[in-house]
Structure 1
């Protein structure tokens, strides 16, 4: 290969580029990004960036000098619009083209819009740096914040807004927040934590519209009631950025479908990060994971595999891990759970606002969740990686008490 194109100047894309150079690839690398910035860190956007007194710029992952050392041809502020797999060409904008021998797709995801949202001022999504800048400014000119969605983005924005002394209401359509990722019991635990920090969490509610003259003034609910708001932040999930791949011939279904080596359905193409939906050999299903550590690891594996013979490639089978910062504490989760899994708190308590819980499916140890207890969490995460049993997890818990 003499030309590699990485579409998506993201965390995954950056780690792919660095892996190519680290593994000895000395050909041309083109990095295409729709934003004008060098790759930057997204987790701070819902946390530190919102609460800083002033914002100087996005939290860059690498300096300009470090990028210069990578010898990459940057195409920032340019959007990939089409992929021609037959000619091995990425179309940028309406006319520009980049030929490739190998292609990494790391275009991430975009914030899911709300159908009922209008063009009133004061209604925001949060996905990129410019979104965060707009909300940062709005925080300083608002008093009543309504957040739609009690997922991680919504919860983190709520925590940041409370730190700024704002009145916060979260509207969640599900009976319990975070139930799809943490289960009902632990989702309820985080619901109570919101309450402890003065957030008014309303579950089982559906937003049908907004009211106001030029800026939002009220949020309309399905039961006919309204909630006053001078700032609304929508956090109802993300959609993988695959629209530019329509009619490309790639297998697309809630992301770019990949095998266990992160290879897409066409030769020479790999995917990494939020946009990739790959076959996990341990769980025997396709997964798409929207978290920081997955983007880092998958960027490394996808690039490494592109440079290897098939027989030498490494399957991507991590124990999923994610974290969130809320109300001054770090929440961490590792594992892969299902609705039928049971969960037990082993250390601390929800009342103390610091706890560690472990999940199981019969004798299978399937996950660990911690709010606080950062060092202790590492022991359980290590046991998960070693495929320890439920009995092993309980023995670990007893040894720590």
Structure 2
């Protein structure tokens, strides 16, 4: 999208200010319920809770503004907002599988996506095959007559493997299946999977879309017919909705999405370049836009470093010595973070759950601090191992 379109989406789309006294900031419609003057009007609006304001579990004016903006950012017809990214991914899956179906999923998805597919769905007769590799041929080889859904995460959020989004989307569509991708790493500014043929795009909106580390939320974007099916099923049935106040906080966060992503990407590039030459860094794990077949415009602010250490104690010394990087599990806010997965889990659980990744792996999420501050902090921490 061009700059004019992006500016309109972030600052004007859906904001009918004449309806709320010309206020620059949209109000929070903090109501659970809506009243109707006549039985006829109540009956009419009940027929389409997806679009009308009947009860906030289905639709709310503040949430509706956010839905409109998120759909436009992903070049989608519609969007639904959830109480978490995990809830959004669960709804995207549960809305389209039944007993006897099979799901194909990227080999290293987000841990709660893996738990849903590996541990939860088999209780209801839905199987999942985890696919190593990101090419269309890898998924075609794993395909069975029962495959109904393909779950992708490109790049993933720890080691940043990518998949052939247009090729796999075309494969799924040619065989009557749906494709869904977690696009949290890239944000809609760096990757728009729907333009590549993907059916549903999921975000952990807690990350870059909100950007302030004060909201847990998720979103699904896609064609209206698919979103209405999700709405009638897991969205309304399970009720994992975003509250109006959280939607309002996200509207605030979207105002600065473009400038935040520009700063984060620029700083991350400088930090990666400095780390690349450091003798105590064995490897940098990062997304590669050139390997994305044109899907990914640039690297975002998240990557992992593999420390040149032989024991977990060295990883702990590095992490405990950092002064400006906070140690936390999420990412995408204004603060820079580290996540040392091997130190949080015991080594046996780590190797079992993380596919045997090196224990020296530490994920970095770059925030809005000056690059010089972050590089100085990393330098003194690396001197401690």
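Given a value of 1.0 for distance in nm of label points 7 Å out along Cα→Cβ at positions 56 and 248, point me to the structure among 1, 2 it was derived from. Label of the source structure: 2. Comparing distance in nm of label points 7 Å out along Cα→Cβ at positions 152 and 224 across structures 1, 2, the highest figure is found for 1.
Out of 1, 2, choose the structure whose coordinates give helix-only ellipticity at 222 nm (-39500 (n - 2.57) for each DSSP H run of 4 or more, over all residues; to 500) equal to -10000 when calculated. Derived from 2, not from the others. When FRET efficiency 1/(1 + (r/R0)^6) of positions 64 and 368 (r between Cβ atoms, R0 = 41 Å, to 0.05) is computed across structures 1, 2, the figure 0.90 traces back to 2. Taking FRET efficiency 1/(1 + (r/R0)^6) of positions 16 and 192 (r between Cβ atoms, R0 = 25 Å, to 0.05) as the criterion, the top structure among 1, 2 is 2, with the largest value. Suppose you compute mean count of other Cβ atoms within 10 Å over residues 112-119 for every structure in 1, 2: which one lands on 18.0? Label of the originating structure: 2. Given 16.5 as the derived value for mean count of other Cβ atoms within 10 Å over residues 200-207, which of the supplied structures 1, 2 does it correspond to? Going label by label, the one that fits is 1. Assuming 1.07 is Rg/Rh (Cα atoms, Kirkwood Rh), for residues 8-175 alone as calculated from a single structure, say which of 1, 2 it is. Among 1, 2, the structure yielding 1.07 for Rg/Rh (Cα atoms, Kirkwood Rh), for residues 8-175 alone is 2.
We did not get these values from a lab; they are worked out from the coordinates using the rules stated. On a predicted model such as this, the values are computed, not experimentally measured, just so you know. Cβ atoms are built from the backbone, for glycine too; each structure is taken alone.
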